[in-house]
Structure I
C-alpha cells in the first residue's frame, strides 16, 4: 500500500457495539436525519437532479461519466475509498438517472445503502452485536 494513504483513519462502527448503546434509539433518529439530508436532499438532489442535466451541454453523452468523477472528487475527505467506492457508485447512480431521466433512480439505489445502515444500527440498539 502506498505510504501516503497507509495510516489514514478507517471508518469503524465497532465502537458502537458496546453495551452502553443498547436501547439508545437516538442513534437511529440521528442516522435517519443524516441519511435523508445526505442521500435525498444533499448528494442526489444536487448531483443527479441539478448537475447531471446541466452537464449534458458540456460533456454530451459522457455527462453521466463526468458526473460520477465529480461525485468521486466530492469524497476527497475519504481518500482511501475514492477509486473503489466513490467513483464506482458515482457511475452507478449517474447512469440510471441519465437513462431514466430521473434523479429518483439514484435516490433509490443510494437509499439501499441507507437501509443497510438501518439494519446495522438496529442490531446495535437491540444488542445483537
Structure II
C-alpha cells in the first residue's frame, strides 16, 4: 500500500511574472530565491505554505476568464485555510479583486472564492 505522508506544493501556470509575484505577495507569499529561477518561482508564506508560479502560461483569447462554457478535466482550484475569512474579503474589496462565490457556510468551514489575474481559482476557508 502507498503511504502519502504530507502535501508538498502545487504548480500554478501564470502569464505575467511581475503581476503574479505582486498579486501573491499581497497575500503574503514571497519568492524563495534558493528554489526559483527564470522559469519558476517557488513562493512561500510565513506559515511555510509553498507553491510554484510557473511562468509559461499563454494568455487566453479575449481575456475570457469567468464563464467558460466547457469544463475541462484537471485541477480546479487551490484551497487555503485562513484565520478570518473577513480579512480576505476586506483585502479583496480594497484591491478590487472580485469574490466570485461566497461566503458560503459548508458546515465545517465558511468559504469564498476569487480568481488571480490569470483566472486561476483560489478558495479561502475559515474553519468553524
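Quick note: the coordinates plus some simple rules give every number you see, no bench work behind them. Because the structure is a prediction, the values reported are computed rather than measured. Cβ atoms are built from the backbone, for glycine too; each structure is taken alone.
Across the set I, II, distance in nm of label points 7 Å out along Cα→Cβ at positions 14 and 118 reaches its highest value in structure I. When mean count of other Cβ atoms within 10 Å over residues 94-101 is computed for each of I, II, which one produces 17.2? Attributed to the structure labelled I. Of structures I, II, which gives 34 when relative contact order in percent (Cα under 8 Å, 6 or more apart) is computed from the coordinates? Here the read-out was taken from I.
I have 17.0, 54 for Rg and Dmax of the Cα atoms in Å, calculated from one of the structures I, II. Which structure is it? Computing Rg and Dmax of the Cα atoms in Å on every structure in I, II gives 17.0, 54 only for I.
Of the structures labelled I, II, one was used to calculate helix-only ellipticity at 222 nm (-39500 (n - 2.57) for each DSSP H run of 4 or more, over all residues; to 500), giving -16500. Name it. Among I, II, the structure yielding -16500 for helix-only ellipticity at 222 nm (-39500 (n - 2.57) for each DSSP H run of 4 or more, over all residues; to 500) is I.
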